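Heads up, there are several structures right after this.
Laboratory data are not the source of any read-out in this text; all were calculated from the coordinates shown. All values derive from a computational prediction rather than experimental measurement. Cβ atoms are built from the backbone, for glycine too; each structure is taken alone.
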Structure P
Amino acid sequence: MKQLIVSAATEGAETNPLMPNPWEMGVVLVGFAVLLFIVVKFIVPMFEKTFAERAEAIEGGIAKAEKAQAEASAALEEYKQQLTDARAEANRIREEARAEGAQILADLKAKAAAESARITEQAHAQIESERQAAVVALRSEVGTLATTLAGRIVGESLNDDERSARVVDRFLADLESQNAGAAK
């Protein structure tokens, strides 16, 4: 037993547990180098490519969003300008319509006043002609009545036209002078 312990102690002296086996270390280093080569040569470029594509897509998306925002802002400004122009045009048309309406109203009032004056003038002329006709009719009627009445008073017939015309004219002249004196 002593021998076993000594032999185990001597064997352990040759190998240090803190020092790895050089062959194992070489195999691990070669495996690590191969793995590093594969990662650097194939995997990292794929990651870089994917990263670049994503970064480009994000930047492109941001640029597209900014462009769309700028276009939307421009469209909004154009819409606002068109709306302002449309409102100004509507106001202008409304004012023109008001002015035209006022002009039409003034024209219609002037035409109505002219028509009213014409109708009034015609009515005055008609009244004057009817008055003249009534005066003539009254003169003849009064003349006939006066002649008949004078004939009865005088007791003789006054059928002589010249004499009856003089009597009627004198009677009417006296009547007009009495009316003129009463009016003053």
Structure Q
Amino acid sequence: MSPLKIKKGSTSHSAYNLRPTFSDVQERHTLAVIVENEPGVLARVIGLFSGRGYNIESLTVAEVDHEGHLSRITIVTTGTPQVIEQIKAQLGRIVSVHQVNDLTVEGPAVERELAMFKVAGTGDKRIEALRLAEIFRANVVDSTLESFVFEITGAPEKIDAFADLMRPLGLQEVARTGVAALSRGNE
């Protein structure tokens, strides 16, 4: 028998390894991190992400317990399941971090975001923008003869859909708060 020759640049596949590998599957996760409300904590959390090349899609921070001096950082990130587990483990090792919850895997959660859209237009485009805003339950918070500022609250997918529809109608500027999320139920 002659030895098996593999051409340069080609790959070989074993019949014993037919299961698909999920290590390359990117998942979106929402993490709720309870931290001490003190200077430098957010910088340490962000430093963990930037130092290891992890991406943050959304970030919100607010004090949630004034007497206990605790803040909640809600982070939306993407990565392989291994990367997500690594992020959670590394966050848990930061001294000022009290708790790390992965809302994506812990059960149903409610995610909301606030966004404002400045849309400029006249005539039919102006009328269409107002019609779509009504369908999406967006509020007009400022109006001039040439533009509107709409305020909309909802799931990130709703915000994205509204932005996609406003682009051809004269979308000029967008400001988004980032995702705020809570798990559903009693826990």
Structure R
Amino acid sequence: MLVLYATTEGHTRHVAEHVGEQLVEHGLDVRVVDVRSAPRLELSDFSAAVLASPIHASHHDRALIRFVKEHRAALDTLPTAFLSVSLTEATVEAAQSTEARRADAVVQLGKQLDAFVTETGWTPGHVEPVAGALLFSQAGFLKRLFLKAIAKSSKLDSTKDQVFTNWAALDTFVERFAVTWKSAAL
């Protein structure tokens, strides 16, 4: 099974590696690959694929979008899952979010996923929004200013890195995907 990811500050790599480890625990042979190091990756070598992309400035990663466009036909033949990693999902999951803010975030996530599907022409078999992280220590000066503005508007601490990923929920998703894939493979 392939776990292919794109990352900016490194959090989506951690998500992908975690997914890969969980799939291995389910008895699957897994290869975790950064999309930027996989230009000649042959999808015919894999029987399923999980793709993971961060969202920055309301858009999924360009390198992953390019890969999906180039390999859409092969992806369409595989059982697939798409992990969309964002702070918007963190807003959806945050206990301190108001219902209005949560509802707005759900709408925004839907638009971002629709834009991804429209741009790539690919509809993943499963989609899982994953709460991302504010990694101030990994960002350059301008990006750090942008992240601090996000933190301030969300009433979050902007003095330290924060990870919002619900690892237990991600594990549940991975288990469902692994079980579904194993059942289909038999």
Ranked by mean count of other Cβ atoms within 10 Å over residues 47-54, the structure on top of P, Q, R with the greatest value is R
Which of P, Q, R yields -0.76, -1.07 [log10 I(q)/I(0) by the Debye sum over Cα atoms at q = 0.12, 0.17 Å⁻¹, calculated]: Q
Using helix-only ellipticity at 222 nm (-39500 (n - 2.57) for each DSSP H run of 4 or more, over all residues; to 500) as the calculated read-out, with -33000 as its value, let me know the right label among P, Q, R. P
